[in-house]
1. Computing Cα Rg over 2.2 N^0.38 Å for each of 1, 2, which one ends up highest?
2. Work out the source of -13000 here, i.e. which of 1, 2 gives that when helix-only ellipticity at 222 nm (-39500 (n - 2.57) for each DSSP H run of 4 or more, over all residues; to 500) is computed.
3. Just checking, which of 1, 2 has the largest value of distance in nm of label points 7 Å out along Cα→Cβ at positions 20 and 60?
4. Of the structures labelled 1, 2, which one yields 18.4 when mean count of other Cβ atoms within 10 Å over residues 52-59 is computed from its coordinates?
Structure 1
Amino acid sequence: MSREGYPAATVDEYLDAIPPAQGAALRVVRDRLLAVVPDAEQVISYQVPTIRYRGAGLVALSVAKTHCSLHLMSPPLARALAGVLTEGTLSGATLRFDAGSPLGVETVRLIAERRMAEVDARLSGT
C-alpha cells in the first residue's frame with residue numbers, strides 16, 4: 001500500500017490530514033463501504049484507514065500525490081474484477097481513482113460483497 005506520510009490515530013484524523021479534495025473523495029467511498037458492510041470497524045492499519053469485517057481487514061483507503069486508492073487486499077479478487085470494473089484503474093490489488101470521481105455505489109458494493117464472501121469463506125473453513 002502506498003503511504004504518503006499522513007500519520008493518524010483514527011480514520012477521521014487521516015481524512016482530515018490529507019488534501020481536502022482527496023479527503024472528500026475518500027469520505028464518500030468510506031461512507032459507501034460503511035453502508036454495505038454490517039458491523040464494519042474503522043481502524044488505522046499500516047498507516048491507512050482500513051475497514052474491518054468480522055475482525056479481518058476487508059479493504060483499505062489511501063492517497064498518493066496523483067490519485068486515491070481502494071486497496072482490495074485480495075489479489076484473487078482483483079484478478080476476477082479485471083475487465084469487470086467500469087471505474088478506476090486496477091494496479092495489482094489496488095483500485096486507483098481520481099479525487100474528482102469517487103467510486104460509485106455499485107462498484108463499492110460489488111467489491112465489498114465479494115470481499116465479505118472471501119472473509120466469510122475463510123472464517124467458516126470453506
Structure 2
Amino acid sequence: MTTSSAGQPLIPQPPATVTALRQALAQIAPAALPAFTRELDQAADQSRQASDLSPLQRFIAQWAVYVHIQRQPHLAKEVRHWEDTAETGDATQARRAAAAIGKTLDDAHAAIGLPPQQPHRYRASS
C-alpha cells in the first residue's frame with residue numbers, strides 16, 4: 001500500500017465508475033481485486049437477468065465506500081480494529097463494534113455523496 005504523509009488520503013477519491021474503482025484498488029488494495037471482479041460479474045449477471053440496474057448500482061456504491069475507507073490508512077485501521085472486536089469480543093463489545101462500523105460506513109456514504117444504505121456491506125481488507 002502506498003504511504004501517506006500527515007494522515008492524508010493515499011489517493012484522491014475516484015469517480016464511482018467500475019474502471020476508476022478498479023484502478024484505485026490496484027493502487028491501494030490489490031488483494032481486493034479478485035473479490036471486486038467476482039462481485040462485478042455477479043452484479044452484472046443479476047442486472048441482466050432482472051433487466052434492472054440496481055445490482056450494479058449497489059456494487060458500485062459498495063466498492064466506492066470500500067475505496068473511500070481504504071485510501072485513508074487511519075480509517076482502514078480503525079475499521080479492522082472494530083471488525084476484530086466484533087469477532088472476538090463479547091456481545092456488548094460486538095454491538096459497540098457494529099455501531100462503530102455502521103457509523104463509519106454512513107460517514108463514508110455521505111462523504112462520497114451517497115445516501116446511507118441498509119444493510120451495510122463492507123469487505124474487510126485481507
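Rule-based calculations on the coordinates, nothing more; no lab input. Because the structure is predicted, anything quoted here is derived from the model rather than measured. Cβ atoms are built from the backbone, for glycine too; each structure is taken alone.
1. On the way: 1: 0.98; 2: 1.08.
The structure with the largest value is 2.
2. Numbers: 1: -13000; 2: -22000.
This figure was derived from 1.
3. On the way: 1: 2.8; 2: 1.0.
With respect to distance in nm of label points 7 Å out along Cα→Cβ at positions 20 and 60, the highest-scoring structure among 1, 2 is 1.
4. Details: 1: 18.4; 2: 14.9.
Of the structures listed, the value fits 1.
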